[in-house]
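Take a look at the structures below.
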Structure 1
Amino acid sequence: MPELPNEAALTLAPDWVCEVLSPSTRHVDLTDKREIYQREGVTHLWFIDADATTLEVRRLDPQGYVVVAAWRDAAIVRAEPFDAIELPLAVLWET
């Protein structure tokens with residue numbers, strides 16, 4: 001975004017969304033919200049599941065979201081669109 005808009009709401013879709021799945025909203029995150037993100041053109045969608053200690057990365061293509069990669073546990077990953085940096089997944093599961 002070249003400059004902050006002077007409006008109460010944004011109309012530009014983000015390039016990336018990360019959903020943290022929980023038992024109470026998992027079904028909505030994986031269906032309804034995913035469809036909204038697709039419709040609005042969000043390029044990258046991450047699903048973090050703390051119970052399963054997994055990260056799934058999806059990228060939007062003309063047919064919809066495709067799974068780019070999935071990791072679990074203590075993997076150290078380079079995940080689109082932030083693949084320039086390493087992300088140690090273990091920090092997500094620490095309590």
Structure 2
Amino acid sequence: MTSSESLREKLKPLDIDLVVHLAAQITGTSSQILRANVGGTANLLEAIYSKQPKLIIIASTAAQLYRNAQYIPVDEKHPITPVTIYGLSKHLTEEVARFY
């Protein structure tokens with residue numbers, strides 16, 4: 001059973017309107033951080049997909065994505081230049097969320 005299948009089974013009896021995803025791993029090897037943050041978010045979104053929540057909030061990071069800001073305030077159009085593997089993982093997490 002995959003992680004998303006296991007989570008889906010645990011969530012089966014619940015009606016879900018709102019999901020707030022704050023979990024993240026900030027230390028460890030690059031592969032551990034990517035697996036936990038990107039893979040974990042994908043597992044969560046796959047598990048709740050059929051529940052069709054009204055709102056999903058996923059925490060990201062600004063400090064780890066924009067290095068030295070080219071302009072302020074930083075908006076969604078600002079170039080993304082991850083500073084750390086954690087920053088890269090949060091950027092990829094945003095892309096996974098957009099996919100779902």
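Only the coordinates and a few stated rules stand behind these numbers; no lab work does. As the structure is a prediction and not an experimental result, all values here were calculated from the model. Cβ atoms are built from the backbone, for glycine too; each structure is taken alone.
Suppose distance in nm of label points 7 Å out along Cα→Cβ at positions 3 and 51 works out to 4.7; of 1, 2, which structure was it derived from? Answer by label: 1. When relative contact order in percent (Cα under 8 Å, 6 or more apart) is worked out for each of 1, 2, structure 2 gives the greatest result.
Ranked by distance in nm of label points 7 Å out along Cα→Cβ at positions 35 and 67, structures 1, 2 are topped by 2, which has the highest value.
Quick check on the output: -11000 is helix-only ellipticity at 222 nm (-39500 (n - 2.57) for each DSSP H run of 4 or more, over all residues; to 500), derived from one of 1, 2. Which one produced it? Before the final figure, lay out each step's value.
Numbers: 1: -2500; 2: -11000.
It must be structure 2, since only it matches.
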